[in-house]
Structure I
């Protein structure tokens with residue numbers, strides 16, 4: 001077996017959800033050797049990390065790092081403060097346009113900073129993140145201008161970048177609908193029954209079917225003429 005090429009290494013943010021798993025599959029399809037990074041940050045849906053471990057193993061990533069943080073110590077989000085209820089709706093059409101209480105302050109900035117640090121150590125010039133600016137809950141750190149700005153910061157703030165190795169942040173899902181993301185993943189052989197997107201699952205990982213994330217995911221499968229396989233597991 002030939003040794004892997006350093007310039008083809010990529011760090012992939014992997015939550016165990018639909019988007020990040022699709023992003024991992026895209027990373028592999030584009031010829032990169034993926035290094036997955038996940039975060040235990042005080043989230044109420046920590047069961048997602050069990051899925052992330054399984055997905056990383058099945059995908060054959062070079063290494064899977066799980067970083068422990070305590071964003072829950074700050075609160076401010078229904079995902080990290082269990083005294084706050086996760087909003088529930090009857091359909092995706094009821095999801096409002098305001099930034100919801102499930103937004104975790106500065107989460108993606110923190111996650112990308114850790115991924116950037118690891119990428120520099122790995123001598124990797126590429127990072128993949130599964131953010132999406134269409135079928136999502138309106139989070140400000142999922143927008144194209146945010147990703148562009150962070151890439152600029154990354155290339156100003158790292159030794160490798162200022163020494164001539166430019167870092168690229170790939171966000172291949174950012175302009176796709178949930179239905180398009182699912183279709184892309186299915187074309188790449190993603191097993192979505194292994195993924196968990198729910199903000200408020202049971203202890204066993206059963207989705208609630210009524211939070212924003214569940215509803216957007218279910219609608220994406222329906223638009224492909226399919227039933228979400230997570231509801232059948």
Structure II
């Protein structure tokens with residue numbers, strides 16, 4: 001696979017994640033399942049990319065490898081310049097996730113006993129790179145961007161589904177990670193709320209330069225992606241790039 005040009009950190013076009021001939025095989029042998037099959041993929045800073053394909057196509061496995069939640073059976077995964085394929089302890093992989101990756105889940109995965117403010121703050125506390133004043137400023141900034149300032153003291157069960165997903169987005173973005181991974185982020189939302197969340201993610205992508213990769217079956221969300229990667233049987237079968245929406 002040809003090497004990508006080197007660019008300075010923060011420069012448009014910087015390579016955030018690279019997969020090289022990456023495969024993930026379960027149950028090796030006669031009944032093996034190739035969830036990922038020789039995938040080459042480069043994600044650059046500022047992309048808004050959708051992983052698309054039927055159930056069982058390998059979307060989730062690919063997301064897990066991008067998120068350092070799983071490792072390929074063969075091939076390489078490089079995240080934020082670090083090869084994470086092999087030789088790392090669970091703690092080291094956790095550190096990479098903590099510093100470089102934000103996650104948004106379809107089930108929100110907020111901590112129920114914490115307020116909206118505290119859920120976002122908790123991500124910064126784990127990250128461990130800010131003092132108390134800096135964390136407060138960042139959380140309040142995120143709540144303002146998310147339109148949740150007046151809901152900051154509410155717990156998840158006091159928020160709507162859309163508000164909970166906004167908190168989840170804020171939690172993922174607060175530490176300014178190199179990569180945001182979203183697994184079916186609109187799956188549990190009604191159409192109007194889904195449109196609001198898509199608009200919010202696009203705004204975060206454009207204003208903060210956040211790099212999004214998301215799996216989805218949502219045709220509306222696909223329509224807003226600037227790059228679509230289609231998978232079938234663990235392989236990338238096509239890619240499509242689109243101009244940014246106005």
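Every number here is computed from the coordinates shown, using simple stated rules; none is lab data. This one's a predicted model, so the numbers in the text were calculated from it and none came from an experiment. Cβ atoms are built from the backbone, for glycine too; each structure is taken alone.
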Highest-scoring label, criterion being distance in nm of label points 7 Å out along Cα→Cβ at positions 101 and 149, among I, II = II
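Given that P(r) over Cα pairs in 5 Å bins from 0, in percent, for residues 133-172 alone, derived from a single structure, equals 6, 26, 36, 22, 8, 2, which label among I, II identifies that structure? Write out the running numbers ahead of the final one.
Numbers: I: 6, 24, 25, 18, 13, 8, 6, 2; II: 6, 26, 36, 22, 8, 2.
Structure of origin is II.
Here P(r) over Cα pairs in 5 Å bins from 0, in percent, for residues 45-164 alone has been calculated and equals 2, 8, 15, 18, 20, 18, 11, 5, 2, 1, 0, so which of I, II was it run on?
Computing P(r) over Cα pairs in 5 Å bins from 0, in percent, for residues 45-164 alone on every structure in I, II gives 2, 8, 15, 18, 20, 18, 11, 5, 2, 1, 0 only for I.
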Taking FRET efficiency 1/(1 + (r/R0)^6) of positions 29 and 109 (r between Cβ atoms, R0 = 35 Å, to 0.05) as the quantity of interest, name the structure among I, II where it is greatest.
-> I
Origin of the value 1.07, where Rg/Rh (Cα atoms, Kirkwood Rh), for residues 125-212 alone was derived from one of I, II = I
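Looking at structures I, II, which one was FRET efficiency 1/(1 + (r/R0)^6) of positions 13 and 189 (r between Cβ atoms, R0 = 30 Å, to 0.05) calculated from, given that it came out as 0.40?
II
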